[in-house]
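Listed below are the structures to be examined.
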Structure P
């Protein structure tokens with residue numbers, strides 16, 4: 001069982017996305033990145049006390065090709081903000 005989990009973990013590729021507009025939620029983040037490949041998970045981080053976005057999140061893909069497409073794109077703009085993207 002542990003072997004199966006390890007194989008799944010290796011096939012998921014994750015990026016950090018910073019400078020998100022406060023109006024962007026999980027669905028908007030997923031919607032933006034689905035053009036680059038199959039999104040396994042898109043998660044915006046919210047402050048537990050205020051419920052407001054902290055301005056960053058994570059997106060996971062099932063293929064390395066999606067990350068390559070993202071890296072080849074010069075700029076990523078979502079709702080007027082230039083996104084900061086790093087592999088995580």
Structure Q
């Protein structure tokens with residue numbers, strides 16, 4: 001299954017990793033030159049958590065931001081009875 005948040009829709013995005021060398025002109029150099037550009041991936045912080053969906057407890061993939069925002073409703077804590 002893909003790395004996609006079921007609440008916010010966050011998914012893996014692609015971009016560029018830019019390698020540079022040199023010293024900036026404002027710091028007394030001759031300027032920064034680009035020496036290489038390669039593709040990279042930006043992966044979201046997706047967690048598997050137990051959540052209440054339609055009244056049932058199931059595991060869902062949710063981004064950390066969705067959990068912090070309160071979009072994920074976690075199930076209530078169980079209180080275990082002692083066997084004594």
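None of the figures in this text is laboratory data; all of them are computed from the coordinates on show. Since the model is a prediction, treat every value here as computed from it, not as a measurement. Cβ atoms are built from the backbone, for glycine too; each structure is taken alone.
Given -1500 as the derived value for helix-only ellipticity at 222 nm (-39500 (n - 2.57) for each DSSP H run of 4 or more, over all residues; to 500), which of the supplied structures P, Q does it correspond to?
On the way: P: -8000; Q: -1500.
The read-out was computed on structure Q.
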Have a look at P, Q and say which one yields 39 for relative contact order in percent (Cα under 8 Å, 6 or more apart), as calculated. P
Tell me which structure, out of P, Q, gives 99 once volume of the Cα convex hull per residue in Å³ is calculated. P
Taking mean count of other Cβ atoms within 10 Å over residues 18-25 for each of P, Q, which is largest? P
